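*Asks:* What follows is a set of structures to go through.
Any read-out appearing in this document is the output of simple, stated calculations on the displayed coordinates, not a laboratory observation. Note that the structure is a prediction, hence the values are computed from the model and not measured. Cβ atoms are built from the backbone, for glycine too; each structure is taken alone.
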Structure I
Amino acid sequence: MKHLIAPSLLSADFRHLAKDMDMINKSEADWFHVDVMDGSFVPNISFGMFIIEFMKSVAQKPLDVHLMIVQPEKYLEAFRKAGADILTVHYEACTHLHRTIQQIKQTCAKAGVAINPHTPVDVLQDVITDLDMVLVMSVNPGFGGQSFIENTYNKIKKTKSLILSTGSNAIIEVDGGVGLNNIEKLVECGADVLVAGNAVFKSENPQDTILQLKTLNKKTYQV
């Protein structure tokens, strides 16, 4: 599959969220990435169900909802009802991961599992065939604008190897520090979905930047 681009709304201008989302609707981006943080699993607080409902009313593309929260199983149905098309939970936050994945599937949302930088890919061995997506965190979760962790390239390769060896249909998403400087290598390593926050929303021309990210063309579309 050709790689997908999912701009992270955590980096959008909250004062003009509808305007920024309309820009994404009109761009070559594929998904909206929505980071939900509870101030417990990660040291920050972000969007709740009410905001997700608003986003869904504006979005013309799927909502990729990344739950960085403790006990996510308690809120899966509510986030799905609010408008999530993809629900990703953290391996580190789930005591009964297999059960939580099945709960997501019961809502008819796509099921993803995220792993933090310190978590080895092997922990997903027994659930990889149940997943629609593995989210490889390339920064420590909780804040936007962090520096990319270089070991992520090896981790993507290991994740791809696990997917191929098990016959899983899961795709690989990468979140954190993604930009024009590293996206080509990420795709070469096996990434299918690239989450870009500051690279898009801090750009002078976000739509052109998205097009560059999508086409891997750094020369034709200058920002």
Structure II
Amino acid sequence: MGSKLIAPSVLAADFANLQRDVEMVNNSDADWFHIDIMDGVFVPNISFGMPVLEAITKHAKKTIDVHLMIVDPDRYIKTFANLGSDILTVHYEACTHLHRTLQAIKAEGMKAGVALNPHTNVNVLEDVINDIDLVCIMSVNPGFGGQSFIENTYNKVSKLKDIINKKGAKTLIEIDGGVTNKNAKQLIDAGADVLVAGSYVFKSTNQIETIKDLKALANS
């Protein structure tokens, strides 16, 4: 696999200085922008919607990785494509017809991702893994900020990596929640390809340096 990727989570950015924070990510060693869309129904939190995403994509110069934590994501696939999303990730738990949803995402020219809540077993993706470009493993419960990392995540990553290898898939594994320099290397060793980092990056005193260190650690 190529180099391991870092995706700062814009939800942790300073919304009063959004453009500044987007420029910071542009100028950093980060690879993607990770953008959480929450509807207050699928998760007990509301993040931001289309206008904010539009403002971000206007300035962002890197891959736009959109994570939909919403019910009935099918209604908005075209909208998110039009807003410049490169990767669109839907929750397994929110999709009744997952295969159809994945095809609809790809038909709009985006890469298709599937997110799994902590309680969802990776085996549920076995039959569709070849249609999935990215699996986002939630390493905290989605929708609640500042939670601690769930230790079972390493085990899940290894199991998922086995499925991907067994099926000859090219699926990337992304970890979302509680990623720091304390667990980054262990996650990569377990099989992760993309690390989402929110507060750890944006709450640090030198964000550029924090991203640089995390990227170096992930690729060491």
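*Asks:* Starting from the value 0.6: which structure in I, II was distance in nm of label points 7 Å out along Cα→Cβ at positions 92 and 124 calculated from?
*Replies:* Structure II accounts for this read-out.
*Asks:* Same structure, new question: Where is distance in nm of label points 7 Å out along Cα→Cβ at positions 44 and 212 largest, in which of I, II?
*Replies:* II
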